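Chemist: The data blocks that follow each hold one structure.
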Structure I
Amino acid sequence: MNKTDMQGFFADLSTLDKEKYILVDYYFESLAEPYETATHLCEEMSTIQWHRVGIEEDFRPEFGAKAVALTNVRKIDQPSSPFLARHMGWKGGSVHACEVKIAYPYMNFGTDIPNLLTAFCGEGVMHAPSICAIRWLDIQFPESFLNAFQGPQFGVQGLRELLDVYERPFFFGVIKPNIGLQPKDYAQIAYEAWLGGLDVAMDDELVADAYWSRLEERSMLLGELRRKAEAQTGKKKMFQANITAEVDRLAELHDLAVANGANAVMLNSMTTGLSAVRVLRKRATVPLVSHFDLYGAMTQIPFHGVREKVFIKLQRMAGFDAILFSGFDARMKSSREDVLENTKACLEPLGNLKPALPIPAGSQWAGSLPELYQALGTIDFAIVPGRGVFEHPQGPEGGARSLHQGWEAVMQRVPLEQYALSHEELRLAIAARKGG
């Protein structure tokens with residue numbers, strides 16, 4: 001590639017109309033020099049072409065992706081993926097590495113999420129010449145782009161108003177086992193948890209409209225017991241029904257679940273597809289909650305794929321009111337930095353879109369609250385235990401009470417073990433956690 005061709009894919013950001021461009025950040029490793037590699041990357045994701053014979057045309061000025069910054073340019077001793085590098089012809093020795101910021105004219109795909117994903121993590125990016133490792137790190141949008149999205153219908157404040165929960169985090173509980181029980185038993189343990197103070201009883205990702213737990217029967221029973229728990233406790237409660245299915249069933253299952261008493265619905269967002277979510281958002285009458293399915297397959301390799309916060313932003317734009325993602329638990333394999341960045345992506349300003357409720361998940365219980373609150377620095381989050389509520393020695397009711405007691409300890413600045421001396425549910429939760 002000659003120098004003139006390369007210059008066509010570089011620009012000074014200050015010279016561009018920022019309302020016409022989306023900014024995307026990548027880390028890449030390459031067998032070729034970084035500026036040449038960045039050129040190939042921009043070309044592959046925008047205006048790569050075969051020139052028509054006898055016709056002079058250049059689409060780069062208007063439609064070409066443009067590298068506006070290369071940072072942390074360096075050589076590393078060997079590629080992060082020697083297998084891929086060898087497959088591409090690497091014979092050993094160091095390779096180039098850097099981060100690049102690319103300004104992309106979104107007129108190329110309009111305001112469609114499927115085409116956005118195709119441009120930014122499709123064939124052109126993942127198979128660009130010379131690149132042996134690449135990771136999509138971040139994305140920033142102009143106001144003109146964000147104006148096309150509805151975003152959350154309720155958001156954090158709307159959820160607080162629906163549940164009358166203020167001055168503390170939300171207490172969600174994932175009904176276990178994750179494939180569900182027979183609807184009658186399933187509803188009963190949710191009811192007991194609501195009596196103990198759980199705000200939201202939720203289906204897990206593997207139970208939707210399964211033949212052993214049909215959504216129609218499950219939502220009817222849980223809707224009935226939700227209203228009963230509200231009457232008995234004087235507190236608002238929520239049942240979050242999983243309606244994940246083929247796209248042509250989403251509206252039907254939403255309407256069925258809501259009519260039967262589910263006052264929130266959950267989707268496995270990445271397997272269902274964000275475009276489908278965006279369509280459902282136009283119809284939804286209750287909060288939409290996203291489960292973090294398929295994230296791990298694309299986010300957990302540090303040198304390849306997509307950073308989780310990119311998906312968080314896109315889910316918020318598509319219309320989710322609450323978003324689950326990997327939390328601090330070692331099983332979830334997320335760094336502290338990623339958990340904080342994901343939380344920020346839910347809550348920080350994003351055009352005129354409402355903040356979405358962050359739900360960092362993973363083997364949580366009452367004792368998770370001090371770390372979550374200290375690390376996140378806000379009460380605008382939800383804790384989402386499964387076994388921590390539903391396998392409590394006193395049952396779901398005791399498990400839910402232990403969450404409130406854990407939060408009381410945080411607010412009173414009393415060590416958890418000390419507060420547990422006068423609070424039986426918390427004491428038993430601690431003992432169960434220790435295996436006692």
Structure II
Amino acid sequence: MKRKLYDQLISWKSDQYRKPLILEGARQVGKTWLIKEFGKNEYNNVVYINCANNDFAKNLFVRDIVPQRIIRDIVAYTGQRIIAGETLIVFDEIQDAPNGVTSLKYFCEDTPEQHIIAAGSLLGIVHHPNESYPVGKVNILRLYPMTFEEFLWAKGNEALSEILTNCEWDEIEALSSRLEDLLRQYYYVGGMPEVVLNWITNEDVQNVRKIQKRIIVSYANDISKHAGTQVERIRMIWNSIPSQLAKENKKFIYGVVKKGGRAKEFELAIQWLIDAGLVYKNLCCRLPEIPLKFYENFAAFKLYLLDIGLLGALSETPAGKMIINNDVFKEYKGAFTENYVLQQIVPEDFTVYYFSKDNSRVEIDFLVQVGNSLVPLEVKAEENVKSKSLRQFIMIDYVEKKLKGVRFSMKPYIDQGWMENVPLYNVIGYIRKRASEVEF
């Protein structure tokens with residue numbers, strides 16, 4: 001399978017100012033596979049150390065943190081030569097090795113010629129007890145679940161993906177039936193690599209759901225193992241997300257989690273889920289001004305799952321509702337579709353909020369900062385694609401800003417001047433197109 005982050009790994013390797021790389025991300029998003037594939041293709045050999053349940057790794061960084069000594073021990077343990085520039089050293093699950101994360105600072109300072117990648121879960125690396133994070137001494141990349149683009153690649157539809165990337169609207173409309181079918185599959189399968197691989201191999205809906213539920217159970221086990229006193233609150237938040245997203249107004253309501261629930265009771269639990277990479281928090285923006293971060297409203301936000309396929313499994317949505325016809329685009333008040341759109345935008349590393357105006361029903365699903373430009377996005381999953389809030393926002397409330405909106409729906413592409421309607425299966429292609437047209 002092809003991952004877009006691979007190109008950034010290539011850039012890291014060739015960077016003369018390269019530092020040890022931390023590849024972070026939620027569990028089971030494909031970090032280990034990607035590193036091994038990269039090492040196999042781009043280096044003469046890979047020295048791979050899995051630090052989980054490994055006595056050698058457990059003691060590797062304890063005696064001292066001297067890179068030359070550590071490398072000698074690794075050579076002795078693995079029987080492999082390590083040649084700077086030709087060998088990739090991999091520390092997988094580095095959070096399980098005491099002082100492993102801290103050691104990267106010394107590799108950066110003392111042996112910058114060595115090519116080192118460390119991988120681990122977001123939570124384990126950032127919140128590793130009794131260790132200092134090597135700020136400024138590492139490069140960092142983050143891997144997310146597979147996007148719809150990567151799903152198309154995995155399905156052998158590279159040519160179709162290129163048409164979307166180039167925003168070739170006439171060809172896209174001619175291929176709409178095929179694209180809708182693939183999008184329905186993606187809604188059900190999602191972007192967890194193991195699930196995608198099983199689907200492209202067998203196309204067995206029951207196996208897909210079994211794997212998704214197994215992943216959810218593994219996350220539940222992580223919560224029990226690492227969350228301390230917050231375990232029950234985290235579970236309550238996690239299990240409430242489908243019902244939060246199924247509301248007409250998807251703003252997170254503590255009372256949905258627990259009657260009488262308050263922020264102070266659940267804010268640590270929410271932060272744990274964010275730190276673990278299991279949810280995306282989309283804050284409300286009070287004013288559509290650049291930079292959006294200046295106008296954050298911390299009291300209002302929405303929570304989305306890291307993966308649309310896991311959202312289907314967590315909510316136990318039947319396969320027939322998602323794969324056989326377009327019901328999934330129309331039902332559940334757009335819960336899946338908003339989650340899908342955000343899942344495509346987040347890996348592109350744009351600043352994303354939602355906008356809600358005080359004392360008004362005007363709400364913009366996503367407000368994206370692209371360079372020096374703002375792009376208001378409205379998501380429509382149902383047949384009715386009237387865009388009252390978007391029109392009010394652009395044509396009346398903030399007309400002086402001369403913004404151009406976009407509505408993602410299942411309708412064909414059309415440019416209406418103040419707004420463009422873009423098919424849902426081309427979120428990434430369109431956002432990149434808009435980005436290419438603005439100044440950074």
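None of the figures in this text is laboratory data; all of them are computed from the coordinates on show. Remember, it's a predicted structure, so these values are computed and weren't measured experimentally. Cβ atoms are built from the backbone, for glycine too; each structure is taken alone.
Chemist: Rank structures I, II by Cα Rg over 2.2 N^0.38 Å and report only the one at the top, that is, the highest. It would help to have the intermediate numbers written out before the result.
Modeler: Numbers: I: 1.10; II: 1.03.
Largest value of Cα Rg over 2.2 N^0.38 Å: I.
Chemist: For which of I, II does Rg/Rh (Cα atoms, Kirkwood Rh), for residues 284-339 alone, calculated from the coordinates, equal 1.16?
Modeler: Derived from the structure labelled II.
Chemist: On FRET efficiency 1/(1 + (r/R0)^6) of positions 92 and 212 (r between Cβ atoms, R0 = 30 Å, to 0.05), which of the structures labelled I, II is highest?
Modeler: II
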